Structure I
Amino acid sequence: MKNLAGKTAPFFFVLMLYQVLLLIFLLLAGYRDSFLLMNGGFPGWLDLPMFLLTHLGDGLILTSMLALLFVRKYPSMVLLLVLVVVVTGFSGQLLKNFVFDDWARPLGIFGPEKVHTVYGYNLYQNSFPSGHSITVAAAFTLLVLVLRPAAPLLILSGLLTALISYSRIYVGAHFPGDVLAGTVLGSGGSLLMTCWLNPWISRGVTKLTARKLAWLTGSLTLFALIGLVAGVLMLREFLIRIF
């Protein structure tokens, strides 16, 4: 574990620095008002890239894209990725819909006159925690733990995790506290599951025959393509407004 922590330290340093910054905003301005400090005041040309970025945190879209990218070379990692995203995402949904189901989103608290939103992306209920933040933190944590890329890619992964999760504040969907909780739950859950399950899943996949491995790879590719198409179709209403 010590060796693993050393090899992935740049990623976790960037992620923890981002989390500390969110915590500072929360402590200085409070749970609600910290949102107002981080949501508005940006040039309008950022709306489109931030809208596209925020949907990279969608579990269906992100998992499908990563699966298509890595399935041929790392099928065991893709299996683990699906499991981690499903389990951490389901945990977040349980919290969102049953434990904190009465927590309103920024639009429900401040109203549309105070909240910067993009392309009619208006959400009012089930704010805590941020599901997109859970997904992106879980996915990138798994990637760096399994692939252990060079320091520049570790830093880039940390920055992407921070930027995609922050986009939830930018588009008016979540408070900083929602995002902070999401990144903690996602990265923590992914860390535990990856360290526990990765060796077991890797051994199982390496024992497959060539035929079974080809079937597994093909099945994962097919499901990833279907998932990506489904994820994009869910956004068609917004994409029509944009383009």
Structure II
Amino acid sequence: MGKNGTTVYVAKSIYDKKITDDLPLRSYEKDIQVGAALTETKICALRDDAGENISDKNRQYCELTALYWLWKHSDDDFVGISHYRRRFDISDEVMDGLEKSNVDIVVTVPVMNTSGVGSQYCVTHSKTDWEILRDEVHKLSPEYDESFAFVEKQIYFHAYNMFIMRRDILKEFCSWMFPILFASENRIGEKSDTYQNRYPGFLSERLLNVFLYKHKDRFNIFIANKRYLS
């Protein structure tokens, strides 16, 4: 990693639930307000509605509106994203060590889907949406078909849209992922259920793993714990 060039942005919203745990920002973290275009209330100095942005899509895209903004505007050597209640459990000392290493990407410990990533998505979310995602990956990036097929059969995946990436890798990832999500959204539309309407965020969690598997021989990946605040 680039020395003193790592920033992990912590996504916050006016709709966040209150938490009692207190975890001050570490030296490498910075708050960013998501969905800022949908409210006049300002809770962070940094917002996702400046310049080129998709802030008004936050009800569907959740923390991805911050990721899109970072893709277009961040100049950090390494760019990370986490959430107001899900934070990386990486001390400043460990981050200093990572910055001196040859690590390219940091992700959280994988979670388990016992029936398989694809099967579990079809049960907890939507089989139709999953099939649309697979189809859009094939249409826009057929070179990822094999990786998609591999990931959907696995029982582990890196979740929560939490990661830290070298800036050029982040740009590559976002340039690949967002067109697939937008194409899928155009076919799926909006859902009346507010939770299931967040499907772009749910789908992106799985796409991260497709991207990582596709490029597994290119990147040095560090797996870190996360801390859940309640």
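One table, with the values for the structure above:
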{"item": "Which of I, II yields 3.0 [distance in nm of label points 7 Å out along Cα→Cβ at positions 84 and 108, calculated]", "result": "I"}
{"item": "Given 55 for percent of Cα pairs over 22 Å apart, calculated: source structure among I, II", "result": "I"}
{"item": "Which entry (I, II) yields the derived value 3.4 for distance in nm of label points 7 Å out along Cα→Cβ at positions 20 and 196", "result": "II"}
{"item": "Mean count of other Cβ atoms within 10 Å over residues 12-19 - highest-scoring structure of I, II", "result": "I"}
{"item": "Value -24000, calculated as helix-only ellipticity at 222 nm (-39500 (n - 2.57) for each DSSP H run of 4 or more, over all residues; to 500), assigned to which of I, II", "result": "I"}
{"item": "Comparison of I, II by relative contact order in percent (Cα under 8 Å, 6 or more apart) - largest value held by", "result": "I"}
{"item": "Structure from which 0.00 was derived, FRET efficiency 1/(1 + (r/R0)^6) of positions 28 and 204 (r between Cβ atoms, R0 = 25 Å, to 0.05), options I, II", "result": "I"}
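Just so you know, all these numbers are worked out from the coordinates, no wet-lab data involved. Worth saying up front: this structure is predicted, and the values here are computed from it rather than measured. Cβ atoms are built from the backbone, for glycine too; each structure is taken alone.
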